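Multiple structures are listed underneath, in structure tokens.
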Structure P
Amino acid sequence: MSTFTIRRFNSVVADSLVNAGYPTPLARVLSARGITSPKELTNDIKEMLPPHLMKNCMEAGKLLANCLVEKKKIFVIGDYDCDGAAGVAVGILGLRLLGAEFPDFLIPDREKEGYGLSKLLVDRALMDKAEVLVTVDNGISSIEAIRYAKEKGLTVIVTDHHLPADELPPADFIVNPNQKDDTFPSKALCGAGVMFYLLFATRAALREMGMYSKTPQPNLLSLVDLVALATIADVVPLDKNNRILVTKGIERIRQNKMQSGLAALLKVAGKNCFDINAIDLAFSVAPRINAAGRLSTNDLGVYCLISGDAPTAFDFANKLEALNKERKEKEREMQKDAISNIGTIDDVESPAICLYDSSWHSGIVGLVASRVKDSLYRPTIAFAPSTETGKEGEIKGSGRSISGIHLRDVLDLIDKTCPGLILKFGGHAMAAGLTIKEKDFDKFQKAFKKAVDKLAPPESFVKNTLTDGELCAKDFGLGLASAIESVVWGPSFPEPIFSNRFEVKSQKLLKDTHLKLMLEADGVPVSAIWFRRKKPVPDFVTLAYKLSVNQWMGRKSLQLIIEDMEDENESLF
């Protein structure tokens, strides 16, 4: 069952925002998200937190500056998702701006080498004469690999944003706002964001060394479009600092001042850079970069983002487009299998769902888990065989959770109560990854359900959609929708969701996948779409929705994006 709860807002703050020119519904939304004054929404780059506030950042910058002056061979070690690829691109392009002649990069092959820095990657870097390794979006858990790298005489700087364990890797410096005793006010930077900060610290060190006494210092803000992409793609909380980075990045894109690779990706996605928004980055650009990492390695994504000319970038973008189509097809096949598997589950009231198919691809199981979680509103883990060298007989799982159930805590409880069952795991509240032996799947399935049942409050399984209340008939227009789209939304600063009682005037399926609706509220007709919903809705219904500006054949119109239906407990498949 789904219930709707209206968010509380501060009426005094809302009135001050209305006086500053914000539409009344948007003013209420912003006050409900903790905004206390119009000044908090200025997003001036001068208000970006300085790098000296981050632990080890300035010291690591000095070390990297010395490596640049000594012309040491630097390798940036990334991850295979969009944040990792964009972070590597920020590192490579930034190092070039700071004077590095031939900085290089390595990204692990998801299937063969797994996540993060490994001994295999260290050996690959050594074969290419590496002297310095700088990780981005990984490294905080690569203890053995970094110890190995140090034994081989390499300088190692870790930049990461993931939560550290009790033991830290023996790197020369670790730059991570989430490490112990780091007082950096923003803990929400993505991997590319941390790399961005290291570059600023490195430039400051070079400036102190007199490198820019006769020449202008390089403009590192030219890379903020990639930082914005990574921030949106990695779904990190949009606190004040991240909103600044995303806003400035989108501004550069709209001014057509973005990197050639990002421009090419927007082109193959059919997007106009002049009216781009965060949603376009999340659903049109990021999936194309992620596709390469899901199916193999993400070298293609990095090469696209660091391309210096349009034709080369467009060639890489087309290759990523082809991989994304392949990814979509595999995902569709796996979802069909998942639906079939769900149909065989005996306990329909199970507190958690575990799925495994020997034909599934480990790079796509996370997407399948997400779809099933959305459909059944239960924590879900989907497994596929591991194809890593020497990992025969193992299966890799990717999980997604629901509000109120911390997935990593669930796995930690299983690890404590069933030692050895989980070979390795990691993640956070809403998403996590793990590896187990194939023969232990049934045992893990039972342990997973038991752990979720123990940790989950009973009310967790009733979906509660937070809304920002009703809109009046006069609010159903492009003015409010455009005002909402002008604000950067994301985790911890969610896009407005309103709720109204509607009469359904007509409904039909588009492409046998999405439900197209013509609604009416207070006599006002409104077009709407419910993505991945096939079953018709009642003639009178209370819906939760977002406002969007639909563009077709050069014309703009209002369209509601349906998010939920009150008192609904049906599968979205």
Structure Q
Amino acid sequence: MTDRLVPKLATVLKEGYDPARLKADALSGLTVAIVALPLSMAIAIASGVTPDRGLFTAIVGGFIVSLLGGSRHQIGGPAGAFIVLVSATVSRHGLDGLMLATALSGLLLMAAGFLKLGRYIRLIPYPVTVGFTAGIAVIIFASQIKDLLGIKLEGPEPGPVIGKLTALSQASSTFNPAAFGLSLATIGLILFIRRVRPSWPGLLIAVAVASLATALLSLPVSTINSQFGGIPRSLPSPALPTFSLEKLRAVAPDALAFALLGAIESLLSAVVADSMTGRRHRSSMELVAQGFANIGAALFGGFCVTGTIARTATNVRSGATSPVSGMLHSLFLLAFMAIAAPLAGYIPLASLAGVLAVVAWNMVEKPAFAALLRSSRADAIVLMATFLLVVFRDLTEGIVIGLALSAIIFIDRMSKSVRMEEGLADSDADEERESPSDHLPPDILLYRIHGVLFFGAAPQAGPLLDRVASGYRDVILDCSAVPFMDSSAANLIEGALRKAERSKTSLYIAGASPTVRAELEKHEVHEPRVIFTPTAAEALTRIENGRNPVSV
């Protein structure tokens, strides 16, 4: 994946864009808009803001993501993964704090893109991504139980899962059968349509049917009109978020969390699109676009924007050929809002909760989760630690600890892969020997090092290198099988060299690659303190010639 800071739209226009491609992109954009319409409102409501702000996010943020992004098929907008973070930010800092945190996260994403950090964000281990995605899905579902069951709470709904479930159980007497029935009907209809007519917009059809039933039967359930007063028919005028240094410091941790999760989600979504199309996205340009999109969304009253995997996959399957489809999807959403805003007021919250329940179920990578639990004990530990911390503690904490555990496990595995064998290094020279060290003079020590020599290998390499000054006249370290050496390992060898110098032992380093030799030389392991040779066999030849000079 290239890191060029050039929008994919520019590449597409350079290739040539004709009416046939515009038609394909328009049809795909319309399909995605139909999916995004109920989803954007549902995510906004679950995030603790009004449904219109979800539409503002999809319209403004989604347009900018496609206009400037590094992927041909990425669809930007509000994502279920942000529900937990957004609702927590709103409860702590209010709506103004959310807008400021969103704009600040945009600046952080732009900086990450311009610094070309996208390649590092993609290095997050698979068990961590599967674990935090599943954890987010559980939290999303938990956040919808109230509307799924039509339960009424006297005060605000608690954020933590345990507190939420406790509060809901205490208010179970307010259970609304009509709301529960609508939720089940919505879920059932979505699944039925997906099974028999997968090309139909199941989410929109299910929500429309539930809205019609609510209106015709005068069902006693909460709707967008009754809860939020309806949907506006146009975008608001752009306005800067309320700004102060104190407020900026207060929302900075939330902004950092938005930026981190947004980068992960958007790049994962772009990777999914690449796997479906065979294309290659520009990760750093994608981060820059996400940054601009978050700033734009905040100016128009929206919140966090990121690449959305489900909508992006829908875009690909619908035949999109370029970022124009994503731009048109935003324009179609704007048209829907202008034309059908009054009708959206009849949508029951129970139906939108049903939509998010389906989304939460689909978010869990169930085969991958099960496979990781079976694959190895280490992967299972990382997976479950990330999952449980996300659900019961904090999303950012889950990612950070998951990464830390993965790093520790990786270091342990790599350290165990390093071997130091005593004997000749060249297989051709060893063929006639019963063992690798046969026929070597007793005052010559030869070690062949296999694997990456780094700080994690120091505990096992250190004691062996101590033998360098243990009565040997010449010592050969064959590094031909060392692809990389870090400063800790180079410093360890320099320590062995100092011991060798005190005992008048000659140290040969054979087969060191240019990068390994450069690292050694940075730590004063250089000629004439040591002798570098291309192979261990040549080092032995030099030792023998030095001991037995040829008479002329």
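Taken together, the values in this text are just the output of simple stated rules run on the coordinates, not laboratory data. Computed from a predicted model, the values in this text were never measured in an experiment. Cβ atoms are built from the backbone, for glycine too; each structure is taken alone.
Can you say which of P, Q returns 28.2 when mean count of other Cβ atoms within 10 Å over residues 51-58 is computed? Can you show the working numbers first?
Details: P: 20.0; Q: 28.2.
That value comes from structure Q.
Determine which structure produced the value 1.07 for Cα Rg over 2.2 N^0.38 Å, for residues 243-314 alone, calculated from the coordinates; the candidates are P, Q. The read-out was computed on structure P. Calculating Rg/Rh (Cα atoms, Kirkwood Rh) for structures P, Q picks out Q as the one with the greatest value.
In this comparison of P, Q, the computed figure 11.0 for mean count of other Cβ atoms within 10 Å over residues 211-218 is attributed to P.
One of P, Q was used to compute helix-only ellipticity at 222 nm (-39500 (n - 2.57) for each DSSP H run of 4 or more, over all residues; to 500), and the result was -11500. Which label is that? Don't skip to the answer; put the middle values down first.
On the way: P: -11500; Q: -21000.
Attributed to the structure labelled P.
Each of the structures P, Q was assessed by relative contact order in percent (Cα under 8 Å, 6 or more apart); the largest value belongs to Q. Set P, Q, criterion distance in nm of label points 7 Å out along Cα→Cβ at positions 27 and 339: the highest-scoring structure is P.
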